[in-house]
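Novice: Each structure below is given as structure tokens.
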Structure 1
């Protein structure tokens with residue numbers, strides 16, 4: 001029978017702790033069975049270490065591995081891809097704990113531990129999870145140090161101290177390489193299902209769907225204004241436009257003869273004519289801001305109206321919204337400049353106006369008849385729009401998260417019967433009334449407002465800030481934003497969703513209160529604000545450090561950015577950091593190394609001088625006690641006990657060093673500290 005490698009107990013503590021902590025995030029994100037497999041294997045290894053069980057044989061190990069492979073195939077339908085691969089890696093890594101027959105196996109376990117720890121960052125990179133990974137890194141490094149110290153009398157906590165020293169020494173180099181190593185796209189792309197968005201806007205909208213979304217307090221994105229901040233009434237964060245209406249649902253669509261490439265411009269790569277014309281006509285108040293968007297697994301981005309951007313792989317659509325060239329699976333930072341009051345689309349193409357006039361052949365007869373009658377009575381489109389808006393403001397309409405169900409003719413049912421709805425009800429009915437009167441109209445969906453973080457200079461836009469409004473096309477003004485919801489609940493625009501619902505009555509606000517729950521408690525809001533401030537800066541400084549930011553920084557340092565100059569910078573930086581630590585180690589190596597009991601002597605010496613006791617620079621312990629006792633008799637007894645304990649410790653330590661058995665006695669250490677404190681208390 002092969003001899004089993006026994007991991008030193010002081011190292012095994014950190015090895016098993018690091019293994020478990022590295023596996024926990026994947027246990028929480030993966031299928032339920034992975035937690036059972038990991039805990040089973042870890043418990044077995046602990047019992048082996050304690051001598052309660054034997055190492056499993058090859059048949060049992062193969063059976064466990066086959067079970068893990070089968071369960072992975074059952075859970076994911078494949079053995080390929082990041083999610084299935086990570087699950088198999090975690091299982092194989094924990095199974096390797098039961099195969100440590102040699103010291104080399106222990107090294108393999110630790111290396112696998114580092115790999116498993118790195119997979120945590122594939123799914124999430126926020127501050128808390130990064131801090132968690134950093135802490136677990138200490139434990140794994142302590143295990144690496146411990147397996148190279150087979151002595152039985154070594155304390156486990158001393159390895160944490162060495163691990164902290166190693167990580168601290170690597171930290172400057174890590175930061176330097178993070179800043180200067182070129183940020184190039186990987187040769188592969190890992191798309192994890194765990195990154196899929198749980199909530200967010202959809203590419204279509206029906207009455208009730210935005211209200212359901214507004215029951216969530218999840219973060220949608222953060223906004224930081226650069227310079228002057230836009231006033232609250234202009235904080236409309238548009239993400240989608242719905243132009244197609246089938247009588248129930250609004251959807252994003254284009255005419256069959258128009259392709260997406262005709263209406264999308266990527267300013268960093270090419271600028272079609274319509275975008276160049278838009279740039280030339282840019283005028284009026286402008287606001288520059290930075291958005292940090294949470295993962296959505298969607299292409300659409302959010303910005304205020306008429307956005308301009310010069311960022312790779314972000315496009316501007318002719319309906320004045322932004323899109324990403326690929327789905328947003330990680331936090332995305334982008335900077336936008338918006339002209340919120342400039343005329344837009346005065347020369348809109350004919351197809352765009354005609355497409356935004358279409359209605360189903362049948363449905364909502366009362367609304368259509370009312371629209372035709374009012375338009376015939378109005379002297380202009382502006383007067384007709386004003387009359388429809390007055391209807392929402394003057395008649396008894398209600399703003400609620402729990403609207404009653406609607407019949408087949410949804411707009412008729414809402415306008416003439418229920419009169420209670422959320423923003424999509426008002427936007428949908430208003431757009432239908434516009435189209436029925438011959439005015440092009442489309443619905444814009446996104447978010448409105450945002451909560452200011454009291455600790456920072458940014459806004460938090462949450463899912464309950466979801467909103468829908470309308471754009472109408474007028475010959476002399478182009479596309480103009482209209483918000484019929486503001487006629488019913490103006491507090492929604494100025495103060496947010498909660499105030500708007502409360503203004504409608506307590507029964508309308510109850511749904512929001514239930515959705516937000518205890519997160520509205522003052523102490524929890526303060527903690528959330530502090531944590532959000534940290535997360536925002538982490539996302540801005542670390543996660544937002546992309547290739548464009550790096551290029552701008554390197555241009556300031558190097559002038560011209562070239563592979564040769566970057567290579568020289570990296571070499572010089574590594575050399576300077578290495579030289580600094582070499583000098584530091586040489587300097588520390590020349591200093592005498594003190595034992596803990598010698599440090600205790602100098603603590604007493606320093607404290608006595610601070611209290612005005614006259615003593616030489618380097619007196620022997622006995623002489624020190626005599627001098628102090630003569631000047632402070634009240635401390636004589638405690639100092640006598642301190643000297644006896646000190647001399648005993650010093651004698652035993654010297655004897656142990658000669659015999660190669662240096663061992664610290666915690667009782668002696670505590671006794672010396674106690675006698676020192678008693679003596680100092682008796683010295684005025």
Structure 2
């Protein structure tokens with residue numbers, strides 16, 4: 001009996017233990033299955049991020065696969081996710097419940113799109129098939145409100161690019177209209193091939209390209225197929241095109257450059273962004289259709305001018321009715337940039353210089369405001385915006401006159417326009433006395449026999465003292481070579497550094513650094529090189545905008561004014577304070593006035609009744625050796641008016657290859673400057 005009483009509790013205990021073991025086993029099995037289901041869902045999301053759409057299809061249930069073919073599944077997911085530029089998709093699981101052998105997983109999903117970050121709640125049902133959990137798929141897995149017959153639309157909300165305007169509010173670059181030349185295939189007529197050939201020749205686009213556009217899947221007989229953008233003002237070309245059957249010309253939005261060639265290098269141009277620029281500017285709101293500044297001020301002020309397009313991502317039903325909004329990012333228009341430039345003066349100077357290779361800079365010496373920046377030859381910014389043909393691009397690149405080369409941002413040998421700088425450094429360091437007579441040397445001189453055959457020559461054999469004033473009036477190379485030697489290499493280079501040589505000027509455009517030695521070195525090697533530096537030869541190269549700032553010191557009692565191009569930047573700001581004393585600056589200024597006023601002055605032809613003008617001529621030889629006849633010569637003329645009012649202007653100008661010019665470079669420029677001033 002006792003044994004029977006003992007057996008029953010043991011059996012009950014065993015039953016409890018077995019039942020508990022089974023329950024525990026079931027619990028851990030469910031937990032393990034739940035874990036597997038979650039991992040499948042997470043791996044599915046990772047496949048979306050990796051754009052592995054075929055593998056995604058393998059993870060959905062057989063029932064789901066029966067409802068949608070592999071190619072349709074791949075196309076739908078690819079078009080939606082890549083269409084909205086979905087990236088960085090992550091899920092955070094909130095809840096997981098098992099119902100009828102299936103797991104219902106609730107989660108929060110985040111993704112970055114072309115319109116910004118999207119966050120929403122969703123759920124997925126997973127069931128076990130062939131020992132692995134599969135996802136019961138429908139379009140709702142992409143977005144909860146997306147039906148299988150619905151579509152996701154992405155609509156750009158176009159932002160306006162800011163305008164570039166001159167000091168008087170006149171637009172230089174603005175959003176305007178350009179002409180889009182297109183073809184309606186059904187209207188090409190019987191002579192289709194002949195008409196396509198005519199169109200190809202007129203707009204300089206290959207017939208192969210035109211045919212490729214006409215054969216795209218969306219094209220029907222009555223479709224307008226855009227082929228090429230042209231300037232809206234090119235009426236002659238438009239008239240010729242409209243005589244061809246099938247041609248249609250529409251006006252479309254585009255960047256318009258009012259001055260065209262007159263300000264090509266200054267304003268620059270915009271074009272469609274390329275893949276490298278898109279990668280470089282990732283995260284800044286650019287897309288494959290964005291326009292971006294490529295050169296000039298369009299590039300320099302890109303961050304200010306550019307508008308950031310808005311984007312709306314939304315769902316439409318099968319009848320194309322808007323069903324719900326996924327996300328909307330408002331547009332942000334670009335800001336206008338107002339310049340100190342006077343467009344009327346810019347145009348007037350361009351007309352004077354358009355047939356030359358050179359530059360022309362006009363600045364107000366009191367304020368530093370740049371009124372004109374002209375580089376010639378040049379290009380029309382509008383040609384780049386509408387799309388330049390290969391033929392046009394090759395012509396620009398192969399042109400020996402270098403129309404794509406912006407001359408006013410480069411550096412050049414200054415010749416005799418450097419002499420006032422040497423004179424000012426000599427006076428300021430007490431190395432010379434303005435009245436000291438160096439003595440008669442004729443038109444050829446060398447320090448001593450140690451120079452061998454090397455001699456300094458000057459053009460004019462004048463009577464009178466060899467002092468600073470006459471040295472300036474007659475532009476005496478020998479006087480300024482001797483002055484450089486008196487100053488000495490160390491004092492000269494220290495003082496050139498003091499006025500901004502080998503230094504980057506903070507400016508709206510990237511300017512070349514001025515130099516006095518090879519590769520922006522800090523040492524002038526050898527006496528003959530030092531002597532040649534005295535009259536702006538040897539290795540001296542000066543940026544013309546930097547030169548304008550240096551010359552402003554002669555007007556402003558020794559202070560170098562910072563050149564300004566943006567109207568709301570601080571005006572009259574001193575870049576280099578007291579580089580010369582009042583006395584030094586005024587001595588140089590008075591000498592430069594006599595270069596114009598004195599009948600023997602090299603710039604006496606610059607004299608204009610009623611104006612006081614200080615000026616300096618300059619000729620820079622680019623010879624690599626004494627028998628070099630091909631390198632050419634630069635002609636300079638720098639001047640400023642001295643009326644001590646807000647209408648005073650400072651001009652830095654240069655023209656290339658003047659060796660065959662009967663007027664001489666400086667005097668050729670003086671004629672043009674007279675036309676501008678008068």
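Read the figures in this text as sums done on the coordinates, not as results from a lab. The shown structure was predicted, so the numbers you read here are calculated from the model rather than taken from an experiment. Cβ atoms are built from the backbone, for glycine too; each structure is taken alone.
Novice: Suppose helix-only ellipticity at 222 nm (-39500 (n - 2.57) for each DSSP H run of 4 or more, over all residues; to 500) works out to -16500; of 1, 2, which structure was it derived from?
Specialist: 1
Novice: Thinking of 1, 2, which structure, once distance in nm of label points 7 Å out along Cα→Cβ at positions 564 and 644 is computed, gives back 2.3?
Specialist: 2
Novice: Out of 1, 2, which structure matches 110, 71, 61 when Cα extents along the principal axes in Å is calculated?
Specialist: Label of the source structure: 1.
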